[in-house]
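Take a look at these structures.
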Structure 1
């Protein structure tokens, strides 16, 4: 299992748990009232990649992932956290619980009700009566204020230590925020774009800390907007996607209900459907009722034909793209593409873009990294060194004396 975690976030009653169920092999409780999700649900989502089995013309035997028709489905962890309401950072609603769960996530998929039929608190209202843009603004505000409060609690000590001991403020802040998945490079970038005087952190104002927190959030918890219930959105709110994109957001129209219905129909062998596809095929001699057939026709015409997909798989893959991750396939035998148990192309690992062959060795096992000798690129049959920069789809054999 990859250590990458994507948080599914949003206010109550926007289809968050439905999205989670559609995207994973877990089944969270779904109901039409706030705070259905109290404990964070965890599940597995899959990212699609072209499997090297097609290029090498072999039949693979995946171990930590799946291969369907030459497409490798690589697992990442998803966490569906408690619904967020305004002033969560002050402890309102399940705010503290939400924010505590959030610290585990490397990226966030923010589920927004594009139909405008849930108010600020997550209660049902008439379609089109609520502006979805409000949700985007408030979620970011909550996370930013949460980070600021954490920084502020120890700020005097951090600033004094930086001044007296000559330590870099970025290093001290990184140590303080390490439990939130925030790295020193996130803070370094945030300090730079905030134009703060790193030599005199004790002079930073409350407004400076708020701006810094916002920039840290952008770096450490990047957000995708899943514009959900798109088939039920009034035309003016569908068009609002453009306004949201113009403000610099990554927006993907989604219909979690449609994806869940298609997944269930596929599981029951009524249809052939792969996540992310723009259509499905009905199996012959299926025992679908007229109502079920009408439901599938609705999904095809109102969602798939109109928007190209249900959007769920696209959200997952956009999260991986946003985090600059590639997928690499380590093997023991570069000629047969097998591990020591004879499995062909068994494992697929996420690696940060820019990672090296030695980084991959450590990912496989710390002993292999410690005793790294060389690596072999199975695509080119060439020996590569420890500093070889991995490319997406590489198949690598590592030689070590471990």
Structure 2
């Protein structure tokens, strides 16, 4: 009986919220225009944004696979290894996780952490913090290349610096909170390091083939992985970005016509109530830009889908690119991945701590990117 009442209550609440949202949009836009705009926006995003992003993911997927096949990833891991202990309080091998998530997506770090030879270098608090560490670099290559495509590479790399700082904040906060909550358990080693050694050439398989075949296989396999990643971002881009656009942008020059990218500017209106916060912390002059970090909470692919509309409206200056790169890369949809990642590690009870640490880190990444951009601009 209780379950039935709860189900009924949830249904009533859901219908009330949905009717309120669509009622406001339909009242301002007209019900016919609202539905036409919804469909036209999703269609426009599919043709002009999703396929563009898929093109990027195919190319970056092929490039990242080539880099793995011919040892560049291993070289990068060796170069970055000395940074792990002082900045992140992680073993040097964690650098491989940063490289792999940067070239692919957040869950790549879990595949590594499940490897006993990799995990043997970590204490439990360090291994659990890998969810925060890896997420801060998730889809970083795609985000960086996309941002550079808007004509300001310097600002994009400042954003990369901000994301790096955010990753430090997130990882350190996660480690500190876990050690404080479970002091004895977290200090244990995950695996006895003497049982297994790290396989230094874990990603360099298939060496018996000739150079040309290795090149061709890596190119095609990487491109295929890029297609799969491109397909995975379609639901987020079409559903989340369409919804965000319809509560971010206003009517067109001729009013509401049912064209794509129209809506009721609810989000900018709300952000305008505390505009001084966003102006000071992030340097945002257009409150519409708030839609980018809010969307990145669930899907960085969906937030990238907002960029063409921002660019057409003239919002994407150097500071906006730097801040959006930092927040987009650092958060990279962590609300939709952290829970599953920590569950796969068997640490559900650490989920709230991971989410809180990463929320703070993403905001910190954006703030650091903003002030770093100002400093560079002055110099």
Structure 3
């Protein structure tokens, strides 16, 4: 009887979930079909996805391959090791983390968020952290995910200085996110202020290399380039699905009306953002409500958010301030929702996922605000 009751309860819950999903699905796409016309909506979906694949995804993949090769070379020939040593003194005062945490930030900047997950499973790395610090490493590492790809992409569009300002904004956001996470965890779980075992010697972490210089060079660029291909392939679903959907909620009809061509839509997001224009203008310096779609998309995947840039640039919506804010929030939020869930689950702290997400959401907002005001300050001084 009890088993039957549980099954009925489960079926009822699933039925409600299915009904809500179908209601939302038909409301959203039904509205788009009514406004655009069903054939135009379907054609725009396909045309936008195809355009993003050909004009944006492969461009991002090319950048990822080159930056992956560069990152592998920097690791193979000791530059990452030197950078880690140089950054160690900053870890404690800025992030309240041991010096080796710098390695996590560098590796995620050179590659992507999953690098911090692999480090979190390495005992030779994690033994330097107290438990609450190890948990906050999720927030620290993901604040720099795909950083090199994002910065190089913005540079390729002609925005070097704003991209560097955005990088600085991401650093500010990472500090806020990491510190907030630590404070929240310690407040609720003070027993996590301990280490699992003895402290290690930080000098034991090393980057061993074997073979001649030429062979190491070739292997580094090939393996690094291959990791770039993996990143490029990984971002395809996000760009084609998320960016297409966001674009259709961001842009309106073309000059000829709805024709079923790429980048048409119902302009819902700008309408919503326009109601809060005073807020976004003061916080981020956005002068066009369409720009709000970039940070929203970054929550799911920064690669997908980068897919919005060419269209923004073609419409003349971009300026240095927008690029600085995009770089900061794109790096800090780079698809952190999935990374936080995966890492904390693998560490056995699933119950802290909500705290990590809240802290990082605040950190990303601070990153964007900091980038905006830093850009305003530097523009006034230079």
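Values quoted throughout were computed directly from the atomic coordinates according to the rules given, and no laboratory measurement underlies them. This structure is a prediction, so every number in the text was calculated from the model and none was measured. Cβ atoms are built from the backbone, for glycine too; each structure is taken alone.
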Inset, instruction - Check the numbers for distance in nm of label points 7 Å out along Cα→Cβ at positions 171 and 187 across 1, 2, 3 and tell me which is largest. - result: 3
Inset, instruction - Work out which structure the value 43, 30, 14 belongs to, where semi-axes √(5λ) of the Cα gyration tensor in Å, for residues 163-282 alone was derived from one of 1, 2, 3. - result: 3
Inset, instruction - Consider the structures 1, 2, 3: one of them gives 76, 66, 35 for Cα extents along the principal axes in Å as calculated from the coordinates. Say which. - result: 1
Inset, instruction - Taking 2.3 as the value of distance in nm of label points 7 Å out along Cα→Cβ at positions 243 and 267 derived from one of the structures shown (1, 2, 3), identify that structure. - result: 3
Legend entry - Origin of the derived value -21000 (helix-only ellipticity at 222 nm (-39500 (n - 2.57) for each DSSP H run of 4 or more, over all residues; to 500); candidates 1, 2, 3): 2
